[in-house]
Structure 1
Amino acid sequence: MNSITESAATALQLIISLDRGLLTIVGRSLSVSAMACLLACGLGLVLGAWLGVARFAGRTWVLTLLNTFLAVPSVVIGLLVYLLLSRSGPLGFLGWLFSFKAMVLAQALLVLPVVTALTRQLVEDAESVHGEQLRSLGARPFMRSLLLAWDERFALLTVLIASFGRAISEVGAVMIVGGNIDGFTRVMTTAIALETSKGDLPLALGLGLILLGVVLLLNVMIALVRHWREHSELSPRTSAVFA
């Protein structure tokens, strides 16, 4: 018990003193997850919005495949990216394996199905309410997807925040493709796993507390967005877009 208490006290000291090693790991974690979410959201929002209004042969199979990717473990994504970026892989010439770029790619592929699936569901629900009106006005599928996505912007903002939380809390994929190299590719989750196995509990606890703080902050942001949505002058179902 004393060992746990001492480790916790040392962890708090590391945080309060802004330990350089700890801050480096935290900064790298935030950078990797932010870049990954930027890439995944840029593609996922467009693809999800289009899938929400598009009707084509094989759509059911596409959605089934998309939902399957939601349940794929992060280590499988890491393995696939590793195979792509390895020397014998099709993208081996890039030399990205065990680098910042490889971790960004792995997290982006992990988050992409989440953003796409949630966006698709939101836009499809909005389409069932406003789609007939937009079609009567001559709006094509692409234009409908844009208008409906804008109408659901508050809900989509929560999707973006949640996707960042999914990325920053991931450990398997970044450990496989990043290698957990000290000073280069070590992020919070991989560092916690390594330091715990080494018995260095203070650093692991310090990083764990910061990670919990980040997740808490993300949930507070989601709650604020929902509150903002509920009290906004533009209701998501009666916005001026459809006036």
Structure 2
Amino acid sequence: MGGRGSTSSFVRKKQPVQAQPAAVPQPDPNGFSDTDNSQFHDLYNGRAYYNQQNLDIDTRTALQDWLDPNQTGNTLYNFSQNVNNAIASGQKLNAQQQFAYDSIVDSMHNLGHNVNLTRYDHGAYLDDVLSIAGVRGGHTGMSISQLKQSLVGVQYQDPRILSTSYNNFKNATNPNTFTTREVKIEYRAKAGSQAMMPGKGPGGDFGEILLAPSGHGGHNNYRIVDVKSSGNMARPKGGSVSSLTIPQITVIVEVD
């Protein structure tokens, strides 16, 4: 599910929230509205949501490659990880990768609801956003209060297609592969956020939501609104899922 790679094109901004006029819901061609009057909530009935997208043949073909969990060729990673790693490092995509990327990004639509989404990442995510906040040396040794003070208000962009889950990976074959990573990112994704559901993949049947990149063709931006302890222990990158030796950190991010 979407490799890490380094985050890039980050911007730090702290701006007052200004009142906006009430928006008139604007559905996209598949009927997904860009506004939702409800609070952020969980998404249900993934199969119906998937079917409503009415994905075209190019997207369905691209998703076969994107969701393949096997290593690609002589690389260490699967197809989606290789694509995202290449994008994050500024490498040129090959024809197959470019087709998949373009097809998936072009299929992005209004999320349609104010939805809670979850992604788990490694500690390098914290180091990336801290560097944008002007904090050098990484997160090791920093307390939750120090991380919160440094990161709340940071806005950033990410050129990758981000893989998230709306049900905390409960349908994944091996959920611990995701949930034992050092950082738990809880997204508050607004109805107008650009996203799509790929259907079946490592995150489980109809449990995965892909968020649009903020690079080529992308529309989403990310803002950190809180940092706290998850209350769980996690593993260092490369460690066994049974070797939980470090505290897991939760970062709450609003998606615009």
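Among the shown structures 1, 2, from which was the value -6500 of helix-only ellipticity at 222 nm (-39500 (n - 2.57) for each DSSP H run of 4 or more, over all residues; to 500) calculated?
Working: 1: -26000; 2: -6500.
Structure 2 accounts for this read-out.
Work out the source of 30 here, i.e. which of 1, 2 gives that when relative contact order in percent (Cα under 8 Å, 6 or more apart) is computed. Spell out each step's value before the answer.
Working: 1: 30; 2: 24.
It must be structure 1, since only it matches.
If distance in nm of label points 7 Å out along Cα→Cβ at positions 191 and 215 computes to 1.7, which of 1, 2 did it come from?
Details: 1: 1.7; 2: 3.2.
Source structure for this number: 1.
When distance in nm of label points 7 Å out along Cα→Cβ at positions 87 and 231 is calculated for each of the structures 1, 2, which structure yields the highest value? Mind showing how you got there, number by number?
On the way: 1: 6.1; 2: 3.4.
Comparing 1, 2, the top value of distance in nm of label points 7 Å out along Cα→Cβ at positions 87 and 231 belongs to 1.
If FRET efficiency 1/(1 + (r/R0)^6) of positions 39 and 143 (r between Cβ atoms, R0 = 25 Å, to 0.05) comes out at 0.25 when worked out from the coordinates, which of 1, 2 was used?
It traces back to 2.
Quick one: Kirkwood radius over Cα pairs in Å came out at 18.7 when computed from one of 1, 2, so which one is it?
Answer for the origin of the read-out: 2.
Using distance in nm of label points 7 Å out along Cα→Cβ at positions 127 and 167 as the calculated read-out, with 2.6 as its value, let me know the right label among 1, 2.
Details: 1: 2.6; 2: 3.5.
The read-out comes from structure 1.
For distance in nm of label points 7 Å out along Cα→Cβ at positions 79 and 95, which of the structures 1, 2 scores highest?
Sorting by distance in nm of label points 7 Å out along Cα→Cβ at positions 79 and 95 in descending order puts 1 first.
Rule-based calculations on the coordinates, nothing more; no lab input. The shown structure was predicted, so the numbers you read here are calculated from the model rather than taken from an experiment. Cβ atoms are built from the backbone, for glycine too; each structure is taken alone.
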